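Participant: Dropping the structures in below, format is structure tokens.
Every number in this text was worked out from the coordinates using simple rules, so none of it is lab data. Just so it is clear, the structure is predicted and the values come from calculations on it, not from any experiment. Cβ atoms are built from the backbone, for glycine too; each structure is taken alone.
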Structure P
Amino acid sequence: MSEASIACGSAGDLAAVLPQYERDFPEEERKSSRRLAALLERGDYSLLLLRDASELLGYAFVCQCHRALWLDYIAISPHFRGLGFGSFFFQELLQLREDLDGVFLEVEPATGKETALKRQRQKRIAFYERLGAVRLGFPYFFPTQTGGFPLHLYFKPQDRLTALSKPCLKRTVESVFNLVHRDLACCGEVLARNLAAIEEQFGGPVDSHLIPLSGGTKR
């Protein structure tokens, strides 16, 4: 891993990554190339490339939100999977800025009958939990062209962080939706649903209610 490093990608890198991106993620979860290019023109949405001296090992799209990163997509190139690069890449995200409190990420739930897809999702959940990500225990919905569908929202905190404030969680979700998903007709409706779910799950008379990050909510 010593030769692997993270660099910010350019518009030219986006064109090179797109074919793999379209293979890595289902159509309903992907953004169009035009939408990705428009987001990358902003300073708070980035394409990150994991490289060694000669190869592209993986890529990620991330959004900077206050003192956290929102991991929109992450993938390792097929020939380099199972070699520890995914763990390395994910953990290195926390080192990108000294003031980061952590990384938010969305993960598909492993529900339904036992299938290869369910086992793949179970493996992905176990991977992130092994690396210290904590599931935030409220019903979260991801917006698409046809409405919202349920995902798990996880948070990987810095070691020094033991709790996440409810205002921080609400502010981050709202910021991401208004930046990343505002092109979708259902954005406002799904955002309101998520904010209401946060309030219901973590509600209380004090708006600085803290969400503990030790133990987490399991599958």
Structure Q
Amino acid sequence: MGKRYCLIGAIIVGSLWGLLEATLGGFLHLIHLPRTGAIMAALGYSIISFGMGTFKPKNPPGFVLAAGVTAAAMKGADILWFGPQRFVINPMVAIVLESLVLGVVVYGLGRYFEEVKVTIPLAGVLSASGWVLAFALLFKRAQLGRFILGTAPCSALFAAVGVTAGYLAGKYLHSPTAVLVQVRREAFYALSSVVIVASWVIGVAASVGVH
């Protein structure tokens, strides 16, 4: 697909990711569920991978980063109500780190990301390990080893499943989406607009309600 449609796809994916963080993520943090960060990171990777499989961008790292920035921006809307509090900044940084590390991993794997099936779950393992390490160095230096050992293994497992399931599911929608873009372009724009706007309205409202 062309750059314009891939950019729209990245915004759709990022908006859905931000919506998930604002609703399910906010609820899981509210009830203090263990491994919430690992669960939400894996779901985020699943959504991004679904987008890559669906839109097949020519620049996958750029697609991933654009989606991450979109999701982080939705979380950043909380600053308007709560200011730059830690419960706003930390998730924003985590989202950007997750997308940045996944983008680097996908770029490093290159064409092998899809051609060699074992590299798809491997991308999840490497990405999860990378963002856990980066997040620990930024925010958990006082308990660095404990945080990494307690978070990285389950994050890697969840992410491996999430990336694999998301990408393979997205591949099934690639052809129908390409046909929609080519034959019913106006419908694609309309549907994309509805998904993006609805995600932002619900996500921002839910995030404010949770806090």
Structure R
Amino acid sequence: MKIPSLKWLIIGISFVGNAQSIVVEHYDSGNEKGRGFIENGLKIGEWRYFYPSGSPNSIENYKNGVLNGRVIYFYPSGNRQGQEQWRMGTIADSAFYYYENGKLDRKGVYLNGSYEGKWVHFFENGNLARIINYENGLPEGITLVYNESGILVQEGAYHLGKEHGIWRFYSDDGVLKYKGSYNQGKPSGIWHSYNKGKEKVYKRYKD
């Protein structure tokens, strides 16, 4: 896809003690793409971007030419798509992302540009989809997975981004079907299956 070239228009507004101007960017069609301030050639403060249709695309905050502060994204419909916090060019702190119908898609925290701590995901109907814990951008610790009806269908843990320890798998009605262990992402030991509450050996894995 061809990326539209931009036309820059600098509106002559200056402030005492610095060289600060308003810049307006345009698509080749002439429609406005974005506008904000520059100082000494670098973006500063709030910038607003638009889709070719004219609807809002994003609201971004800059310091010394890099993202710094709150950033909000929009769908072409105008509904909010996400909200993030940035610190000098790196995404950080709490973030929220939404489906186009306005329902929350997922929420969590970034640390040094990577997922950190608990992230919670939802289905478009609003029901809980999964809870995953992260450390240094990798899944770590307890993970819970639900179906669209909100029933728990998987539970287990990760270590260094790989399944580790006991995992349980349930039917869409929430009935235990399988249980077994992982060792660094690989099935390990004896796995069991369950039918009407009765346990039997499902498979034996070599460690």
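Participant: Using the calculated result 39, 34, 13 for Cα extents along the principal axes in Å, for residues 93-188 alone, pick out the matching structure from P, Q, R. Walk me through the numbers on the way to the answer.
Facilitator: Numbers: P: 41, 35, 22; Q: 56, 29, 21; R: 39, 34, 13.
Answer for the origin of the read-out: R.
Participant: A value of 0 was computed for helix-only ellipticity at 222 nm (-39500 (n - 2.57) for each DSSP H run of 4 or more, over all residues; to 500); which of P, Q, R is the source structure? Show your work: numbers first, answer last.
Facilitator: Details: P: -11000; Q: -28500; R: 0.
Only structure R yields this read-out.
Participant: OK, next. Matching task: 1.9 is the computed value of distance in nm of label points 7 Å out along Cα→Cβ at positions 45 and 117. Pick the structure from P, Q, R.
Facilitator: Numbers: P: 2.7; Q: 1.9; R: 3.2.
Source structure for this number: Q.
Participant: I would also like to ask the following. Among P, Q, R, considering only relative contact order in percent (Cα under 8 Å, 6 or more apart), which has the greatest calculated value?
Facilitator: Details: P: 16; Q: 35; R: 7.
If we compare relative contact order in percent (Cα under 8 Å, 6 or more apart) over P, Q, R, the biggest value is for Q.
Participant: Tell me which structure, out of P, Q, R, gives 78, 31, 29 once Cα extents along the principal axes in Å is calculated. Before the final figure, lay out the partial values.
Facilitator: On the way: P: 55, 41, 37; Q: 54, 41, 23; R: 78, 31, 29.
This figure was derived from R.
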